[in-house]
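Every read-out reported here was derived from the displayed coordinates using simple, explicitly stated rules and does not represent laboratory data. Just so it is clear, the structure is predicted and the values come from calculations on it, not from any experiment. Cβ atoms are built from the backbone, for glycine too; each structure is taken alone.
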Structure 1
Amino acid sequence: MRTSATRWRTALGTTALGLYVATIWLANYLVQHVGFVSVGFGLQAPAGVYCAGAALVLRNAVQRVMGRPVSVAAIVVGAGLSYWISPSLARASAAAFLFSETADFLVYTPLTRRGWTIASTCGAVVGAAIDSLIFLQLAFHDLSFWKGQFVGKLEMALVAIVLWALVERWARASGGRILAEAG
């Protein structure tokens with residue numbers, strides 16, 4: 001018999017994984033069909049910027065709730081999905097995704113003992129910098145939008161970190177210590 005906490009963990013993990021995959025698809029779609037958007041501060045970036053920022057945090061949520069093996073598998077699936085979804089930007093999208101999410105994983109994982117918020121924030125900063133650099137260079141051979149990419153990803157990453165913290169707080173209050181044994 002599954003406990004309430006196990007059901008909540010499964011639901012949270014499945015939701016985070018589904019949102020992670022959805023943001024990968026949406027980021028690629030927006031880059032191809034929308035173009036560039038303003039991210040504030042007089043900066044612009046390719047339209048998928050906010051989805052890419054959310055993906056950095058959602059991958060951390062997947063790891064927190066479902067574990068490292070699922071998180072690593074999600075990175076590989078995400079890179080493949082990026083390649084498949086966006087044929088014209090396939091190499092740029094897949095490479096940027098693979099390297100930035102791996103860097104996020106490598107920063108986030110050892111920092112989790114200091115707290116999820118700190119680990120996610122540091123992982124997002126590193127992942128956003130790498131993703132912006134690789135994607136813009138490979139897709140456009142131009143880094144002039146790097147600041148906009150970086151700022152837009154961090155804006156969304158910070159929103160996603162706050163939202164996920166609220167989800168966890170609600171889950172704990174509603175279903176017990178759901179995420180206590182997470183890693």
Structure 2
Amino acid sequence: MSKQIKHLIVTEYKRRFDEVNNALIVDIRGIDAIENNDLRVNLLGKDIHVTVLKNSLAKTAFEGTSLEALSTTLSGPSALVFGGDSVVDVARNLVDWAKKVKNLDLKAAVLDGELFEGVAGIKRLSEFPTKDEAQGTVVQLVLSPAGNLVKAATSPGSNLLGIIKEIRTRLEEGNTIEKIA
């Protein structure tokens with residue numbers, strides 16, 4: 001391959017992955033055409049993209065980016081998988097697909113510059129909360145004390161209301177009020 005062609009490919013990688021901060025590296029070698037097509041169509045339906053890489057050129061393109069940590073795992077046939085709502089969603093989808101497709105090899109992932117290597121690393125990443133799940137947890141934690149405060153503030157009022165109803169009931173029945181417990 002000529003130097004000009006290599007330069008064009010590196011430039012295209014840089015352009016294509018410019019906005020990509022988190023991604024996974026997989027090996028799709030050995031997957032038959034039907035499974036490969038099913039995998040790609042299913043992932044594309046979730047806005048997850050699969051791009052087969054030329055390792056040496058990808059390493060050059062990843063230099064100085066958040067994907068640089070993946071450079072150490074680029075050996076043999078490699079494909080970059082990215083997109084979706086978050087890299088956690090991508091990892092979850094690929095872990096599910098790896099159960100169905102025996103030749104899908106999960107190599108590595110990067111999340112905010114942290115490298116997750118091998119199948120164990122990607123499975124660990126897939127167990128992380130997604131951005132929406134994490135935001136929901138934070139909102140729940142923030143609102144929980146407020147809910148407890150409202151309960152504490154309204155609780156004495158409801159006890160007082162119960163006492164007043166009891167006094168009214170006793171007076172209507174003609175009983176004298178000595179002590180209400």
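Starting from the value -18500: which structure in 1, 2 was helix-only ellipticity at 222 nm (-39500 (n - 2.57) for each DSSP H run of 4 or more, over all residues; to 500) calculated from? It was calculated from structure 2. Here log10 I(q)/I(0) by the Debye sum over Cα atoms at q = 0.10 Å⁻¹ was derived from just one of the structures 1, 2, and that gives -0.52; the source is 2. Calculating distance in nm of label points 7 Å out along Cα→Cβ at positions 25 and 161 for structures 1, 2 picks out 2 as the one with the greatest value.
State the single structure among 1, 2 that was used to calculate Kirkwood radius over Cα pairs in Å, for residues 113-168 alone, giving 12.0. It would help to have the intermediate numbers written out before the result.
Working: 1: 12.0; 2: 15.4.
Among 1, 2, the structure yielding 12.0 for Kirkwood radius over Cα pairs in Å, for residues 113-168 alone is 1.
Given a value of 3.6 for distance in nm of label points 7 Å out along Cα→Cβ at positions 17 and 41, point me to the structure among 1, 2 it was derived from. Spell out each step's value before the answer.
Numbers: 1: 3.6; 2: 2.8.
Source structure for this number: 1.
Identify the structure, out of 1, 2, from whose coordinates relative contact order in percent (Cα under 8 Å, 6 or more apart) was calculated to give 27. Structure of origin is 1.
Looking across 1, 2, the calculation of FRET efficiency 1/(1 + (r/R0)^6) of positions 81 and 137 (r between Cβ atoms, R0 = 25 Å, to 0.05) that yields 0.45 traces back to 2.
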